[in-house]
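Each structure below is given as structure tokens.
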Structure 1
Amino acid sequence: MLTRRNFIKTSALAGAAGFTGVNAGIWIENQEIAGAPEGWKTTYPRDEIKPFFEYNPKGGHDLKGSFVIRSDNREGLMGRWTRTFPVNGGRHYRFSVHRKYKGPDSPVPLHRSGVVRVLWRNGKGENVKHDKPPFASYKTGEIPTTPPLSYPEYPLNHGVPDAQGWTEISDVYFVPSAAGQAIVELELRCAPDAKIEWSGVSLTEVSEPKPHVVRLAAGHFVAQRIRVPKERREAFGPVIEEAARQKADLVVLPEVLTYWHGESFFEVSEPIL
């Protein structure tokens, strides 16, 4: 079944994982910050781009403490709070955290500068495989491939910031059967003159959620003789509206939608917001 998590992984989040940069195993691990709860540590790729860490015991959306990361006016600072939680493989868990961000939404927007990741590992700290293989095709009788190594989980934002600026980030996950621990990472990356706070971190076992069927639509359309990227994009409006009329949850559109023969890909590229 095509789940929201699997769809996102196979599209956008593979790129986001690469943007995270250096392998977590070779990040510099700092000592515990004074006053921080037991088990929480800070890490960063190297000293030259280390941000500033602190723990505020009276901070947070519930005033029970917050993990703080601050940057100065230099670009490219990157660091994270991290902790390892024990889990029971083969069960469902709900992860939740609240985030508060102060700083410019440029050059790196918030959804790329304030990142949460959850990684599944076995008792030795090694990556594990998912229980089920992905299907290379949706054709009846198609043989699936072998189970892949687990990707990092990227919990989703829920709603807009409240009156105090806090946003809930949460999701429910099936933990691979071979996993015995989860590494939680709360990160600030590449945002100058910024401050981010994390609070209320929890990872708790829950019952299996009810299945949710997703209706997928594919738009087969060629915008003939339209050369302007903006107009080519707008030409797909009726296709998307028809998919919505048929109650589609996801709409798949052609690659390089804004491209017309003759231009370079750079000329028709657009910023990722």
Structure 2
Amino acid sequence: MRRVYASPSQRRRFRHDHPPHRPHHRRQPRLGRNTALNLARKGVDVIVTYRSRADEAKAAIAEIEAAGGKAAALELDTGAVATFPAFVAALKKTLQENWQRDRLDYLVNNAGTGLRKMFAETTEREFDTLMNIHLKGVFFLTQALLPLINDGGRIINVSSGLARFSVPGSAAYAMMKGGVEVLTRYLAKELAARRITANTVAPGAIATDFNGGHVRDDAEINRVVAGMTALGRAGVADDIGPMIASLLSEDNRWVNAQRIEVSGGMNI
């Protein structure tokens, strides 16, 4: 039986994921979409989510199907906990209608929004929005989906290199990602009886449209990121998606409670 993966993935902007120091000229897909496509190439069927861009979800499904996979898309606002029961009901219906099954195998929490703002200037509203999406949403969505995850399944929470190193203007965002990393270890411990593993993947700076696309579009930021990275360039989504797909595979069944940074060696 083909495995089924669900990816809560959304992007919002306060003030604001593709590269001006351009070792790659083609436009890079978003991280969640790239991950879904790489899983499809490994024979994993996919349920993607979107907050508002149904057109992008439709395009992602077409790309996955072209790669030989099967996919569906559901609307989800990961910052709105009150909507989760309706989402779970829609997910159950989608699993039955498309795969004639009640459960999924993998969950990747990839939804996020960025904020570049100094600690002293960050407002409570901005802080709460980050918390609702990056921390509270991850906690309660995973909790809501837990009965639908098969025993022996896998959970991946996407964090950030910013939870390890400090860049001014990232305090609130990095704080949420640090919380997710702690949650991941507790999931690994508490879900062990069901043989469900939980790991964190922490990308470095990647050139996609995330956070207003500043790593992709601002040549100076891209140059600085390249200088901070041992491999000499900013990352792209295609550096991360295949790694996540590999981590979900049976080859990595014994990897649990780990934080794996995929940054090309940033700030080492």
Structure 3
Amino acid sequence: METKTIRLVLLAALVSACASPEIEKPVGPGGYLGVGLCPADGGIQVVRVNSDSPARKAGIKTGDILTEYDGQSLAGLDNRKVLMWDMRTESDRKLPLKIKRGDKTVTAKPVTADKPYYPKDELYAVLSDEIVSGRKVTVAVVVTQVDHTKPEFFDSAQALETWKAGMRNSVENRFESLMLNKNFTRCGNYAVADRAKTDQVLKELGFHMTGAVSPETTKEVGKMLGASHILFVSFTRYTQPSGGYEDDSNVRLVAVESDSVLASLRFRSRVDHD
């Protein structure tokens, strides 16, 4: 393939990395309440109510503090987890809530609506649990691997490495954007690690050279970045007989301190060429 053609293909690949049509299938059915939540003293604060949502229909308002669920106090972490689980795992579930609204106490009984859960929703659900717990949550995005199943597609090793470097940047952009969800960033205990600092730390550790992930590596990266969680992303591009391609991103959200995997998901997108 001529160099000029390679350059055009590279440009198209980089531009489409974050714009490819998603082809993920739902990971399962779920429930939907339609609120954004942040931790608060004595409970959980409502920071957003979606229009035409079960929460809005039940009279829940922005600024409300949920203090009890089904008769149990939401001051403690365990009961917060129960509410978060119940509001997203099943439709048609009644959620008896006690609410502090200014100097008044009111009640509401919203009923969850049906909602299919996609990989992004599952990732957000896990992060929401961590944020609503009240702990400080800082997520670092780390791309462990970028591969192409047809390296012979490139006319030189240098062209392949150039593609990998550009694609790594695109993948980082995509998942960093996912992590910078405004529903999370408005909570005072959530942040995303600075990209430049992340790249510097990974370079110092020689991580981009190996992509090897171990409990020791996870803790070292987390410590140097001040990150409580790391989102590891492994990216592969598969070429299709039609001339199009499918992008596959395997994602793991890991809690640094315990080295426990909180979520393991697959994001897929595809571009078909005529």
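No value in this document is a laboratory result; all are computed from the given coordinates. Not measured: the values here are computed from a predicted model. Cβ atoms are built from the backbone, for glycine too; each structure is taken alone.
Work out the source of 2.1 here, i.e. which of 1, 2, 3 gives that when distance in nm of label points 7 Å out along Cα→Cβ at positions 45 and 77 is computed. Structure of origin is 3. Taking FRET efficiency 1/(1 + (r/R0)^6) of positions 133 and 157 (r between Cβ atoms, R0 = 35 Å, to 0.05) as the criterion, the highest value among 1, 2, 3 goes to 2. Quick check: 16.2 is what I get for mean projected area of the Cα convex hull in nm², calculated from one of 1, 2, 3. Which structure matches? That value comes from structure 3.
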